[in-house]
Structure P
Amino acid sequence: MRLSITGLANTGKTTIFNALTGLDLPTSLYITREMEPQIATVRVPDKRIESLAHIFKPKKVTPTTVEYIDYLGLTKGDVQQNKKVFDFIKEADAIVHVVRSFEDEAVIHPLGGIEPLRDLETVEFEFIFGDLELVTKRLQRIEESRKKGKKPKDEEIKVLLRCKEALESERPLRFVQFNEEEQAILRPMQFLSDKPEVIVFNTDEYMSAEDRQYLIKKAEEYFKKFSPHYEDKVKIISLSGKLEMELSRMTPEEQKEFLSGLGIDEPALNKLIKVSYGLLRFISFFTVGEDEVRAWTIKEGTNAQKAAGKIHSDMERGFIRAEVVGYEEFIKEGSLSSLRQKGLLRLEGKDYIVKDGDIINFRFNV
């Protein structure tokens, strides 16, 4: 799962990337047009796997992970610069859109002043205009082919015209309903405004909770214009990238003491990682034992046989049954042997829909 961190230049994207990854990439006070893409894998915080590891004391613990990418910032109206960014973002599963909400006279703002809600809309419009250009060019190529005697596909033209209409009315494609056939037609075009998105208001560490909530509320109002159920495709949070980077450089003990003083349970970055993971409708199931406790990533709605295939294709091919218990039920009992003795381990067939937190032992024969 890959998420691309983007936004206008000098929003603190790289600061947040450093905090997420523990890296120390240089940040710039000035708008830069040259940068190599940076990619890093980040563990998804999950107290459940920590508890299971404490119980089983395995040789190895393997959590789920998310991949983040940091690249150049966007510039309003700069077609050439933004195309470089768009071409890279297209490969991502979702977007982390960082919106600058901090004051710093030393760091240039490309639009001249701090207006988070204006900046949010500016980037959303750049996504829309980029997609509109794609649709327009595709329709032109179809028309050119038609003139050469090649019969166009009516279904493709129909759905592209729907996209064009939505984009011309400044509506992101993530809020347009497409059926499975239409989605299959559009998928190769990798539209930006169709990708799930996390909006991150990057504030300074002194911004009040009321001011943070105000930004989130105004962003919610913006997206509600497109859909009352915008949260299916867009999540909105706030954090201080500078503070989070400082936290990431502390030892676990120092971090715990610092957060305790603020009355906070965990870094805000943990929420960003969890929100990123959940945005794409991923869930985790666990396999446990003395050798390894491991979390596995699957899509919501995945059945037991397909889940077994995440571990090994032989398990999927030779699937017999899944021995299942929910995490909370396991913690209450404390051991698998006790659950077996009490008949509390469920035997599920291949069509069982795996739930988040299920602990599963697959029975298979090849």
Structure Q
Amino acid sequence: MSGLSAADRIRLQAFLDQLRDKRRRHTELVSVYIPAGYDLNKIIQHLQEEYGTASNIKSSTTRKNVQDALERMIQHLKLFKRTPEHGLAVFSGNIAEQEGVSDVEVYSIEPPIPLKTRIYRCDKQFVLQPLEEMLEDKTMYGLVVIDRRDAVIGLLKGKTIIPLVKTHSEVPGKFRAGGQSAQRFARLREGAAKDHYRKVAEYMKEQFMPILQDLRGIIIGGPGHTKYEFVEGNHITDQVKQKIIAVKDITYTDEFGLQELVDKAQDVLASEAIAEEKKALNEFFRLLAKDPGRTAYGKREVEQRLQEGVVDTLLLSEHVPQDEAKRLAEIAEQYGSRVIVASSETREGAQLHQLGGYAAILRYRVE
């Protein structure tokens, strides 16, 4: 996932859904991004200057729409005493579908992740990319493909594979040169293989240690037994080794091997992504059977328990309407309740959907 809480994700998705389809025939929809810590008064001053500049727009309709949008935005920003902690994204414009009709609206959101970019733009649609990027999956996994000759280290960041280091070993081929004893040749090969493993382990340490806290896990792959020799030997530093979550059999050890490794590890990646929701759903169904007073289900009862502040974990099916999910997630946020949106692709998620899509684990038994 992107690192956002489920509540933040629902809130941001619902906000973007409001704005995504709004279009105008002329560049008159105003988008402003105010970075965290930036002086709000400077933004207001800038918008007042843009209001004056807009008087030069030839089309009287476009001029009026742009100035109305800027005026509404300025009024809105004056309601804030200072820039919110994570900055502010503000959008304003005449959203009436019928030409000649005025319906100027202003929308704003404090993003869940601090804004670093300052933007002012007048366009035919709102500029949403900086907010949409926050919804992107930024989960990271370390990738290592290895055999006795080659190794490649990379990252899986969201859905993007990023090669980091490629290395080649000095392990001799399988056929020894004339005059060498079989035993001596075997020792040479083993020694060179260990040197190769140590070098790869050192590269892993260099690449993964600085980002270890952000890594969900490390997946190792390779042909034959080499990958197990590497993982089971005393080559990889303990902190990095503890992050290894899977070892997969693959054919290639070049950069294509990284793609093959990701393909072969889909079971692991999927289970990692849904592990939290499966754990919470299993706990809900266990309590429902053994201690039903610690649970609630059905839209009305779940909302009541949320309002009472007794919900520990709010469980929503992905099929719950976006506006409903947003409203309930906002209540949950007020009381510090965890929110999980469950996919119906899992058995547990399908059960929640069949139950109506609304459930909760309570902080204590409610009779």
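A few notes on this one:
- With Cα Rg over 2.2 N^0.38 Å computed over the structures P, Q, the top value is the one for Q, the highest of the group.
- In this comparison of P, Q, the computed figure 39, 14, 11 for semi-axes √(5λ) of the Cα gyration tensor in Å, for residues 128-247 alone is attributed to P.
- Cα extents along the principal axes in Å, for residues 240-351 alone derived as 57, 33, 28 - corresponding label from P, Q: Q
- Comparison of P, Q by FRET efficiency 1/(1 + (r/R0)^6) of positions 160 and 256 (r between Cβ atoms, R0 = 41 Å, to 0.05) - largest value held by: Q
- Which entry (P, Q) yields the derived value 14.3 for Kirkwood radius over Cα pairs in Å, for residues 40-135 alone: Q
- Source structure (of P, Q) for relative contact order in percent (Cα under 8 Å, 6 or more apart), computed value 15: Q
- Among P, Q, structure where distance in nm of label points 7 Å out along Cα→Cβ at positions 88 and 144 as derived comes to 2.9: P
None of the figures in this text is laboratory data; all of them are computed from the coordinates on show. Bear in mind the structure is a predicted one, so any value in this text is a computation, not a measurement. Cβ atoms are built from the backbone, for glycine too; each structure is taken alone.
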